[in-house]
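Take a look at the structures below.
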Structure I
Amino acid sequence: MRQPGPDLRLSCIRDFEAFAALKDDWNRLLSESANNTVFLRHEWLSSWWMSYGARSELNVLAIRKGERLAAVAPLMTRMDRMRGLPTRKVSFIGDPEWMVGDFIVSTDAKKAVGMFMECILGMNWDVAELRNVPEDSANIGPFTEIMESRLLNYQRIEGANSPYVKVTMPWKDFYASRSTRFKKSIRNKLNKINKAGSVSVRRYTTPEEVARILPTIFDIGLKGWKHTIKNAISSTPENRSFYTHLSSEMSALGLLDIWVLEFNGAPTAFEYHVRHGKRTHALVADFDESYRNLSPGSILDFNVMQHVFGNGTSEYDMGCGDSFYKAHWTETSRKHLGLNFSRNTLYGRTLMFVEKRIVPILRSCKEALKKKRLPEPGGGRSEGREEA
């Protein structure tokens, strides 16, 4: 491949050992970039790959300026299906439903993204899905320029929202700003659980503590409603592997907090957090369904929120998804985009045509039919699941 300058070299890393060897340079580069997030740390990506990457191929692109790592694109390819059709996809390493994706660039995003795109367009694939890119990423502008200058078929789609709490005031002032109805609900739940028995909350953070508590939170996960849809922290061997690897890495760095609520001495609910810079990320939480009537998840969440306001955090990221319980705590969220494009082949263009043109029409028709079938006002109601 033609290199744009004698001091810039691009290589494609397909071997996990070579990717692992980049760890220190990778994290140094990330710390110098504008998109410095825990979801792009080497520890996170390598833990994900070791747990979920069996059906994928590494295609990590690295740009060096001299001997110094200057930019990386954490990419992978895998065989998938798109609207029922077999598709070879390029994407960021990770799960786009709950992880942030982006190129990691310290300087000159336009040149780096240009080099990445030239390399990507020369690979063997059908469709690229670069999902959950932060809406304010400096890499979106250069990407769009390249797509439009080369007349490539692409689309920008709405990605996940990540509600977050800005920690800018004392806890008592923040809590006072919450709705009267919400505070009354919390007060009633606290009174109910305290009358029913003894409650204790503990944080586990050292490597030894974390290793000891992991089996406990895995067990709680198997007793929660998320396990019924195979989405709990311990529902699959892959999930257990990921959180085991991640816990080892993050606790060694002093960046992990596992919170456990015990009711009458029995572990009942947990929250799993990682810290990165001044930001705390709530990654996963669950509770034993048999204690639902005591709302252990809400009680633990209330205790953890108070701690967040006193531990030096400037932002509490509540994770991807606009779950209703998050709206009680915050009205702000971080938006993300999906950047999808096809390779300039007949099959690639056909797949993108279906996605951009046919799918929206079918979706509109479905919504129109749904509205026609809706019952008259008063003819029915829906009930939501209360967050415990």
Structure II
Amino acid sequence: MKNLPVVVSGALANKPFNGGNAWSRLSWVLGFQRLGFDVWFVEQIRGAECVDAQGNPVAFAASVNAGYFRAVMEDFGLTHRSLLVCDDGDEVVGVPLEEARSRLGGGCLLFNISGHLVHPELRAAATLRIYYDDDPGHTQMWEDAGKEGARLGNHDHYLTLGCNVGAADCLIPTGGRTWHPTRPPVGLEQWPVVAPGDFQGFTTVASWRGAYGVMRHGGRTFGQKAHEFRKVLELPRRCRHRFELALQIHPADQPDIDRLQAHGWDLSDPRAASGTPAEFRHYIQGSGAEFSVAQGIYVDTHSGWFSDRTVRYLASGRPALVQDTGLGRHYPVGKGLLTFRTLDEAVEGAARIAADYPRQCGFARELAREFFDSDRVLGGILSAL
């Protein structure tokens, strides 16, 4: 299989100035590279999604999307093994489309994040197509409802971060497919431990509502991250620790901003915290620990979903206190990684991390090494294939 080039495809320029999202794509690229593969990153974007710095529609070549793609690819040494192709006329940033067709035309393994790559000629080069689902629940329910957003067709294997998909107690439909559970990988050499010092409180990088809105399926309604944060609104008042959210939140949600701040949450600019991959890493490594809720759909379906952002905290030697999605079936909790379902459990978990902080930091890094090291995660996938 190592004779095949690997094409990793996912939305990166489509989400400019989101360093955490960039790491979630590029960790797969770097992981395959470590295993000796010739790896490409390929992305496509619609002309209608290209914007300037103020968010106004603009031509592809002048868009912040194209500029962000160039900068990130250069930072990661991928300038000559990447391309961003615009659907409107096949304009390209990176390797020219004709050259890419020629270099990949002998066959490749396509690692297609959320089915992102649909470009017919580039898809045709793939002799093995892997669908990677990093948004369990939405993916399968969209398909079940007959919506096109899932893009599940014409793949050979299906991987998911929803490690409980297919289990009797998981509410996510399988669509008759076998969903193979996997984990978000991290390159430990790119995410070294930084000496923690004294405990500085909890942080996270988050979107208040997310991109997809409320999901309704099977007579049930599944909420957004905003609904889960509201359940723990009192947390800073119940603890003596600092809680900071680098929070993407729309000005129309000003009442929620006011409530968060009134209850002791510190809000910071997500662009400053994670505008680039380097800034995102610096923010996490400068944090004390993570506290975060999950999307309601991950929690209420008992999906077993685990955040690749949380993996970065663990790899950096930063413990995490996160909302339970049913993940305890797959990962040990209590040492480095703590979970909660209620406000009282969140208060207790925060106290445990603060009281035993140096050891919790050590446990976090060991957890990352044992469960999320890219060599282990990708090696397991390739062995299964």
Compare relative contact order in percent (Cα under 8 Å, 6 or more apart) across structures I, II and report the one with the greatest value.
I
Going by distance in nm of label points 7 Å out along Cα→Cβ at positions 85 and 181, which of structures I, II comes out largest?
I
Suppose you compute distance in nm of label points 7 Å out along Cα→Cβ at positions 245 and 341 for every structure in I, II: which one lands on 2.9?
I
Kirkwood radius over Cα pairs in Å from the coordinates reads 23.1; which among I, II
I
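A short reminder: the numbers here are calculations on the coordinates, not readings from a lab. Owing to the predicted nature of the structure, the values given are computational and were not obtained by experimental measurement. Cβ atoms are built from the backbone, for glycine too; each structure is taken alone.
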